[in-house]
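Read-outs: derived from the displayed coordinates by stated rules, not from any lab. Values in this document were obtained by computation on a predicted structure and should not be read as measured data. Cβ atoms are built from the backbone, for glycine too; each structure is taken alone.
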Structure P
Amino acid sequence: MNIFIMRHGQAAPQASNDASRPLTEQGSEEVCLMAQWLAPQVPAFDRVLVSPYVRSQQTWQHLSRFISGKQVEYCDELTPGADADITASLLLAYGELEQDNNLLVVSHMPLVGFLVESLCPGTMAPIFVTSGIAKITLEKGHGGLFNWLEGPHSVHPHHPRPWPLCGSMG
């Protein structure tokens, strides 16, 4: 199974509470860039697990314009302070059942970094930029292999404004 772990796009610094912080315009555009970059590599996600927070839901909405998701679930286990080992156990269980599938997780720092560390023995928790995506390959009985971590500025590093204008995202 391929697991793609994505941090939500850039969010507004303040809202009535942390869960309701929406994406900024730049955050939406960065998600579009990452979606356009990832779409040729992943035609569809078999399962998508999304944090219930507004910015993560908006990230998935934008990403889904470019890559479809067959099953989408909103999971309380994907909030910023969630237990990475418990969440990793859930992902490993999916990996046992759906070995040839692509799974996407849309969540927050620090959880996304700790998930990589928990799934891939010997890997330190990486820092995800907003809209950053990591790929992990799960092989039955071997744990996870950390393939890569990319962000908006690493996929188009020389452009002064690397993200495309995506227009109104709704």
Structure Q
Amino acid sequence: MPIRFIRYYYLKFLRLQGDPQSLARGVAIGTFIGITPTLPLNTILTLTFCLLFRASKVAGILASVVACNPFTFFFQYYLSWRIGTTLLPGLLSWQRMQAVMATLSSSAGFDGFKASLTAIGSLGFDAITVLLVGGALLALPFTALSYYYTLKLFTRLRNKRLKKMEQSELADESN
């Protein structure tokens, strides 16, 4: 199942059209938001930042879904908590974290969205700070790598498409 998931989204990325810089910015934003512990707000935050930074919204949403999915978000929240409590010790216990993660994994629909927001809000400002600091530090290297590699990918794809169009035009002229 994970291989099929990866292949599906890889093909989706290959089919994206647009400016390579805009697409890469969208992927970087989606990766950052997807890795940070902002699960019930991922789509809203990704769209907002993509609009602010003139990035591809579709690329951002795709990257956010790839970065934060049922296979990854438990690890992301755990690592965000681990990094955050190392830098800001004593603000968030693992028991409180487990309770929130249980709510997030069992939530569905609008009621689930409200339950997710309530669960995260119940942590308090100190705990949310721990998670966001840890999540941001966890996300930064992945964000930089995703921008660099997708910029190369989208530039190469655009050049390949342009070359194919030129060859097609030359073939039409010779006929």
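Points to keep in mind about this one:
- Structure responsible for -9000, with helix-only ellipticity at 222 nm (-39500 (n - 2.57) for each DSSP H run of 4 or more, over all residues; to 500) calculated and labels P, Q on offer: P
- Per volume of the Cα convex hull per residue in Å³, the highest-valued of structures P, Q: Q
- At a computed 15.1 (mean count of other Cβ atoms within 10 Å over residues 76-83), which of P, Q: P
- Per mean count of other Cβ atoms within 10 Å over residues 36-43, the highest-valued of structures P, Q: Q
- In terms of Cα Rg over 2.2 N^0.38 Å, for residues 52-99 alone, the structure with the greatest value among P, Q is Q.
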